[in-house]
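The structures come next, written out as structure tokens.
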Structure I
Amino acid sequence: MKANGAEIVTTLLERQGIGVVAGIPGGANLPLYDALGRSRIRHVLARHEQGAGFIAQGMARATGRAGVCLGTSGPGATNLLTAIADARLDSIPLVAITGQVPSALIGTDAFQEVDTYGLTAPITKHNYLVRRASELLSTLPEAFEIAESGRPGPVVIDIPKDVLAQEVELEAWPEMRRRTDPPEPHPAQVAALARAIDGAERPVLYVGGGVIASEASDVLRRLAHRNSIPVTTTLPGLGAIAADDVLSLGMLGMHGARYTNRVLDEADLLIALGARFDDRATGKLSEFCEHARIAHVDIDPSEIDKLKPTNLRLVADVGATLRALLPQVAPRRRRRWNGRVVELRRQYPMVDPPVEGRFQPRPLIEQLARLADPDCIVATDVGQHQMWVAQYFPFRRPRSLLTSGGLGTMGFGLPAAIGAALAKPHQRVICVTGDGSLLMNLQELATLAELELPVTVILMNNGHLGLVRQQQELFYGARYHATRFERSPDFVTIAEGFGVRGVPLGRAAHPEDALAEALRRAGPTLVDVPIPPLENVLPMVPPGASNRTMIDREACHG
């Protein structure tokens, strides 16, 4: 049997179970698109390669399986770099397949040539420059195995145009390779962790995105309740435990609740699960949980002791570790410690701002949560709106929040929401964005309209780069520069120009009814919500400061 390189790629993608890919064609990858058009794979034509990368990420984040995006050589590949780097920092399985100029032209500065292999090496888990079509038979299966195994991440396959067109004789298709079994925890280390938990008086579970990646949310909840251990999460870990669970402390760190950071400050044992001690979570690292022994469980050995010295180290899958740990931890009701947590909640509550204007962020997010389907998926962009969602939306399930945590990419939300809606067609997807973020990948409204997906875009519109303006106010003497949009576009008109229904909530006679109707519509809708332009996300830890030194509203207003 004969097949060319492009046909090998599409056949192996089909055999891998890939039903949808996102991308944009160009000269170097046209042979791939020729084969793709004859395959069973659905292609989503993004309007920008970065959008294609985030659409693939949305599918991956919603399912835990690798998403696939395509780009041509040169600018097609460079436009994918941000989405690839974002996937690397948030440990998202992604396979990016790029076209390259013909092999004979590599290194000649040919039209639309860049060194994709060299550019992507620092931001991928692994990458390939394929030299012969026969190599694809092993490269494609291996790429998916690498992307999904261990600590997930992005893989890039760069294929010259002549390799895509090259025919090879093959006797049979290779076996597809799945995620390899994660490393099992060492029994002695699990036993040591169980003893540490049983011997602690004030333990806290510090949960990152690794718990969600390892599908360990249920066993996490059972462990927490078996031993009455409070649970705090990072931004990517939200949803690992239900927000309304009695043991949930919500998000820690820069924009966490003051009581959450106070609880951590009093802990005598911190159990870090699939978390990397990011600066936005820890604040000043030397003062983070300085009274606690630290146990760290992570599948990536490079994360252990990288930032914070630990007392107990387990390089293993978080889910496997929790399942082994659960029967070894004694049932316990920690009345004194949980009583102290309740006391700290009362002493350091989330303080509401004075109500000025119709659409304050907290009531808006809480209203959105009341009106939304319980099984909805929320994708956010990056900025103030992202932090308000993290603070006030009650995430109850894993993979219900899709957000750019490590790279903090504005423009992530809309294409990620499209990807989530493609992967989960029976679930409502809500994209919460800001005017600055939406403008970064606004063109994907055309993709959304074309696909007619059930995505509701909630635009929290304050006419500013809000989080940057907030830092200028608090840390740069209110010397504002380049953070206010002097001319804001009419987003409702723009959305309707793309074919997406627009709802100007500020002009609605009954805003709650208008919002509820937008969340029920079968097709896409953009809801433009005018929020107070100078409202801040508080509390906030100043960059580089200890989590104890949170700025609240009283400090802001003297």
Structure II
Amino acid sequence: MMKRVLFLNFFISLSFLSITALYGQSDHSNEVLNMPAPDISDICQFDPTDINSFHFVRHHDVVGKSASIVATSEFIVDYEGEEAWPQEAIDAFEYAVSIWETHLRSTVPIRVNAVWRELEEGTLGSAGPTRISTVPTAAGGEPDTWYAIAQASAMTGINRIEQIAGVEHDINVTMNADRSDWYFGTDGNTPSGQYDFVTVVLHELGHGIGFIGSVSADEDNEVAEWGFQGEETPPWPIIYDRPVEDGEGNMLVENESVYPNPSGALYQAVTGNRGGVFFAGEVAIQVNQGAEVPLYAPEEWRPGSSYSHLDFNAFTNTENELMRPAINLANAVHTPGPVFCGMLDDWGWPLGLNCLDLVGIEARIVVSPTILDFGVGNVGDTIEQSFTIGNRDDAEDPLRGRIEMENARNFAIVGGARSYSIEPGESEEFTIRYRPTTAEAHNDAVIINHNARNESSPFLVELMGESLEENRVVALEQSYPNPINPNVNTLSIPYVLPNAANVKLDLYNSTGQHIATIFDGMRDGDQRYIEEYNVRDLASGVYLYRIVVDGAMETRKLTIIK
């Protein structure tokens, strides 16, 4: 039985919300705007196929032993419904969620409202984002373009749903409780006559994170249009639309000379009469063996299915079939597949480890340096250092990934966390800023997620720095060993110097008599120093050592035992 998948009623009047702009108010490219997503009440229905495909694709089948189990995002699911969810359905849903958690990267939890209720006969499930949102260009967003709200949060690192009154979830999913042919197992061995619940959930969540186009059609008049229009904006495409072309290479959106909006010409294109409809994003093409990705464009427009799915025939019985408009019996696909991951990359979705693995085939990463030592400064100082990420000359594919801070307490990436794409033989420089807020040693790391084969992902660049109190010019530390015994004659005296200065270090006995000048001269500063002195000829007792730097003085004690 074919799957009745989505959600589109594009001719409804959509209300518009504007929330506080986080990146300025100069133009739409820097505003943060949200509006309700397309209505999911208008779900199209397909006839049963009664086909047992016995086609099973697990993630390990696609990437082998390199499959990661490390979650780089978090899905939080609230289970609701007219009747209680069966535990086996919840377990299967959570398993599907765990797969997505290793393919996407987001520091903001993705909240899902999962409803278990009776749907019409022939329906397996439906889903969609609760809101669509803009992403400022400062965070990598396209101007005048909508994004699924989960992606907007992931790209900006800001929880968008917390800023919209009455909205608690990023994604709504409804699963049909009135079916006896669900297979709730997680092993991918779906029996004859049953539908794989995990596959359906993966598919529906795929729509919720952004596999949704904005094209709608009036079938009676054979006119189509694109864009979601708010009360204060003209129609804007969603990011899914941006790279879509017809069979002749003409873009479908914002191409008035070929496809006025609305127009009969656009209707002809999205019903396959202009050579088909194709997703032409760079990364998706790369992982699709260099070919544009065919989208579902049957001659008869199917609301909710046409245009917003991969082509049914082109991807049947492949590792990329998850987002086809139907699912067969005895069919399990437990991976987004390389093409979907490539599309996510083209949209700007931060990718998790497993998607990075699927889109990167022959990238070769090199990072230099791998440790940044910011030396010693004072609280409130700003110190910057840089490192480079390169894609080796012998690489065959672009190096793609994302950089972000592990903790981001005293260190920060200049320009913020962001994605990168580096061609073979090229490199990109990134600057890290150290601005200490406390007087102590600090450590952090830059997390470099990448798709290269020669290094595991993520790759870490270690960061270290030390700071003294504001305006403090020197920190004299305890000598060692202390006490110093007859077996050890060399005394070590450490101190920390944030700036270049003249340093004088002297040793005195307990009565204040000067014994020796251990060091007297200039030091470059910005580091830790150790001065050594041989105490072989000194008698047992308590001694003082004093350091003077630019008029500031510090004194400590040491003990010699013989």
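Assuming -3500 is helix-only ellipticity at 222 nm (-39500 (n - 2.57) for each DSSP H run of 4 or more, over all residues; to 500) as calculated from a single structure, say which of I, II it is. Don't skip to the answer; put the middle values down first.
Numbers: I: -10500; II: -3500.
Here the read-out was taken from II.
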For 19, 51, 26, 4 (P(r) over Cα pairs in 10 Å bins from 0, in percent, for residues 90-145 alone, calculated) the corresponding structure among I, II:
I
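Computing Rg/Rh (Cα atoms, Kirkwood Rh), for residues 282-497 alone for each of I, II, which one ends up highest?
Values: I: 1.02; II: 1.21.
Structure II gives the largest value of Rg/Rh (Cα atoms, Kirkwood Rh), for residues 282-497 alone among I, II.
Matching task: 3.5 is the computed value of distance in nm of label points 7 Å out along Cα→Cβ at positions 242 and 394. Pick the structure from I, II. Write out the running numbers ahead of the final one.
Working: I: 0.9; II: 3.5.
Structure II accounts for this read-out.
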Among the shown structures I, II, from which was the value 0.40 of FRET efficiency 1/(1 + (r/R0)^6) of positions 138 and 314 (r between Cβ atoms, R0 = 35 Å, to 0.05) calculated?
II
Which entry (I, II) yields the derived value 42 for percent of Cα pairs over 34 Å apart:
I
FRET efficiency 1/(1 + (r/R0)^6) of positions 50 and 434 (r between Cβ atoms, R0 = 35 Å, to 0.05) was computed and gave 0.00; which structure, I, II, did it come from?
II
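Rule-based calculations on the coordinates, nothing more; no lab input. The structure presented is a predicted model; accordingly, all values stated were derived computationally and were not measured. Cβ atoms are built from the backbone, for glycine too; each structure is taken alone.
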